[in-house]
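Novice: Have a look at these structures, which come just after this line.
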Structure 1
Amino acid sequence: MNGMSPTDLPQRIPLATRVADCIRRRIESGEWREWLPGERRLSDLLQVSRPTIRAATHLLGREGLIDIRCGRRARVLPAAAGARTRAKKTRLVGLVAHEPIETMGPLSFRSIARLREHLSALGYGTLTLIVAQTGGRRRLEAFTRENDLSCCVLVSVGEEIQRWFAARDLPALVLGSRHPAVNLPSFDVDYRAACRHAAGVLLRNGHARIAFLVPNSGAAGDLASERGFIEAFDRLRHAAPLVARHNGTARNIAARLDALLGSASPPTALVVARPWHVFAVMVHLLRRGVPVPGGLSLIARDHDLRFGFAEPPVAHYRLKPDSFERHLARLMTRLINSGGLPREPQLVFPDYCAGGTVAPPPAA
């Protein structure tokens with residue numbers, strides 16, 4: 001073919017080899033220091049099949065980077081320590097979170113997986129630090145001192161950690177809502193506008209007693225949600241907002257619901273934050289014999305794929321994941337290249353999915 005020998009032609013690199021390269025880079029960056037995530041988690045994270053993950057890990061096993069034994073996760077071998085030491089010279093981005101990435105909701109998990117792929121394409125590795133919402137200053141100091149980080153992404157962390165980064169020169173982006181007193185760039189869903197819109201939908205359907213069930217987390221996104229919900233009632237005299245905070249357990253959510261429904265003026269509609277709390281609410285209402293929407297209308301602040309399998313489907317708010325991930329990638333590219341971003345929050349308003357859990361209030 002035009003005088004070219006077979007060795008001159010572009011070679012197709014097997015997918016398992018490419019996946020092995022991706023896993024190797026994360027081992028060398030120090031992201032996975034002792035154990036690899038489980039096979040199913042790796043499959044979700046890297047968006048390939050489990051047989052491909054299995055083939056990739058066997059390649060790494062033959063290289064002596066990991067130890068593979070039936071019935072347990074692959075262990076990173078000490079031989080990889082030298083590679084990690086060499087990798088310290090590579091460009092790194094720190095991911096700081098209050099919980100393991102693998103346990104986060106679908107949007108956060110997918111966004112971070114795509115972000116890692118984008119950073120890898122730019123020649124950056126990632127290091128992850130899991131730190132409590134409060135009291136983690138020593139770990140943060142060690143993390144930033146011992147690693148040559150270009151910048152950090154703060155994933156839904158609390159006010160104390162946000163303030164710690166705001167007081168330092170290290171560039172950082174809050175992936176989530178920032179606290180009002182913190183001067184850091186941020187990127188998140190516009191929870192304030194979404195909850196204001198949700199209350200407006202219910203008000204237009206004739207509801208005057210509406211409650212917002214929200215975790216007492218202190219998280220900036222939950223606080224912004226409360227503000228937006230209350231703002232929908234600012235010019236109304238015939239209706240007043242009810243904010244019911246809970247500790248996130250099914251028992252406490254049920255207790256808060258019982259208190260609301262047993263009051264002299266019980267709500268006829270609910271706005272509920274967090275997908276898993278929506279299911280706790282619906283199960284308790286079912287136990288009490290309160291039909292949705294015949295007895296109580298309901299809107300979820302967030303998205304969950306399972307909402308579409310309920311009957312009726314749950315009304316909720318949903319982002320276009322691809323759009324969110326592209327925007328995040330652009331912000332990270334700009335942060336890496338320029339060392340800074342505008343301090344105004346970058347917010348994305350989600351789409352309202354009407355579902356079937358909203359109706360006019362039942363007759364008195």
Structure 2
Amino acid sequence: MKRFITIFPNGTNIHLVKDVGMVPYFLQKEGYYKSSIACYERREDMGYLDNEVHGLSYYKIRRIFDNENLNIFIFLLFHLRRFDVVMFFHQSFIKTLVALFVKAITFNRVKFYFKLDANDSIKESKLAKSTGLWRRFKVYLYNKIDLISVETQSLKIFFNSNLALRVAYIPNGFDFDKLAFVNGRELTEYKENRIVLVGRIGAPEKDNLTMLKALAEIDLGGWEVEFIGPIAASFEQEIVRFFAQNPGLKSKVLFTGAVMDRNMLLSKLRRSKVFVQTSKFESFGIALLEGVSCGCYVVSTDLTPAQEIAGPYGLFFEIGNFKKLAVILQSIIDVKIHLPSEVAIISRAEQEFSWSFIAKKIHACLNS
């Protein structure tokens with residue numbers, strides 16, 4: 001069996017249950033490759049290797065130099081005979097040169113897969129803005145990579161049409177085996193009047209202040225709101241101020257903190273009816289995808305990845321527009337907006353975003 005490795009130097013335990021770990025894990029689970037992952041982190045600090053991605057091999061990258069690309073290069077040279085396909089995140093000119101060098105010295109035995117993990121800001125990157133011979137040269141080199149992928153259809157169109165760069169559309173996925181739904185009736189009965197937000201609470205790009213402003217204008221009635229994720233120290237004062245101004249919401253707006261137990265997190269998503277995302281930008285929101293896969297209706301800023309993940313099962317508002325967010329949520333609470341069936345939301349997610357389906361697509365692209 002051929003061997004696949006994901007090289008992600010700054011990966012930590014949490015990355016194992018994101019695309020960094022899920023891609024190699026499912027390529028192995030579906031029988032396509034024997035898979036590994038390589039990071040700087042110590043093996044003993046990667047607890048999810050023993051349960052969430054059991055069977056995935058682990059290599060520790062030695063931090064010999066301050067330069068990450070040099071450390072990757074040395075790692076590749078020392079382990080040259082141990083893999084047949086290498087996966088990188090975030091393509092760069094230097095990483096492309098490293099990949100082409102390895103392909104040359106192995107007589108093209110080793111294949112490379114670059115997962116761009118990009119959002120719409122990449123349309124303003126140096127490569128996208130450059131012109132003339134230099135851009136054509138870089139695109140020429142990039143097109144020699146075996147597989148480059150983006151997570152949204154709109155970015156695929158942009159790269160293929162504007163840059164003549166061959167990229168595939170391969171979204172992130174969800175492990176539907178983690179859901180223990182017996183049937184649609186059980187799922188529907190399990191849902192509560194709950195709105196959930198998941199992420200690094202208070203991180204500037206998450207713009208959770210917009211949600212607090214919206215909540216100040218909403219009559220939650222019998223609904224609850226739960227913020228799940230580590231809370232930035234700089235945001236704690238905003239929370240104190242919010243409750244001081246809205247004391248009646250203390251029992252209805254919850255800040256849970258980080259939830260490391262995956263089953264507990266999925267259980268919370270299963271119980272929630274609405275998933276809110278207020279981000280200023282996102283690449284492909286893993287947390288949002290998890291919410292959709294658990295049957296949550298989406299209310300999000302009008303970001304392309306969110307629109308593609310939610311499809312027909314979401315409503316969108318302009319970044320920072322807390323007034324519009326408040327109107328949407330109040331309409332849901334007052335049943336002026338009727339939420340679709342949770343079963344329908346999950347069914348679409350399973351068809352579009354199953355990791356098993358995505359693993360099959362990656363394998364097909366690498367062997368076409």
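What follows draws every value from the coordinates through simple rules; no lab data is involved. Just so you know, these numbers come straight off a predicted model, no measurement behind them. Cβ atoms are built from the backbone, for glycine too; each structure is taken alone.
Novice: Once volume of the Cα convex hull per residue in Å³ is calculated for every structure in 1, 2, which label goes with the largest value?
Specialist: Max of volume of the Cα convex hull per residue in Å³: 1.
Novice: If mean count of other Cβ atoms within 10 Å over residues 146-153 is calculated from each of 1, 2, which structure is the one that comes out at 21.1?
Specialist: 2
Novice: For Cα Rg over 2.2 N^0.38 Å, for residues 114-289 alone, the calculated result is 1.33, so let me know which of 1, 2 that is.
Specialist: Going through each structure in turn, the value belongs to 2.
Novice: Which of the displayed structures (1, 2) returns the greatest value of FRET efficiency 1/(1 + (r/R0)^6) of positions 170 and 314 (r between Cβ atoms, R0 = 25 Å, to 0.05) on calculation?
Specialist: 2
Novice: Using distance in nm of label points 7 Å out along Cα→Cβ at positions 34 and 66 for the comparison, can you identify which of 1, 2 gives the largest number?
Specialist: Comparing 1, 2 by distance in nm of label points 7 Å out along Cα→Cβ at positions 34 and 66, the maximum is at 2.
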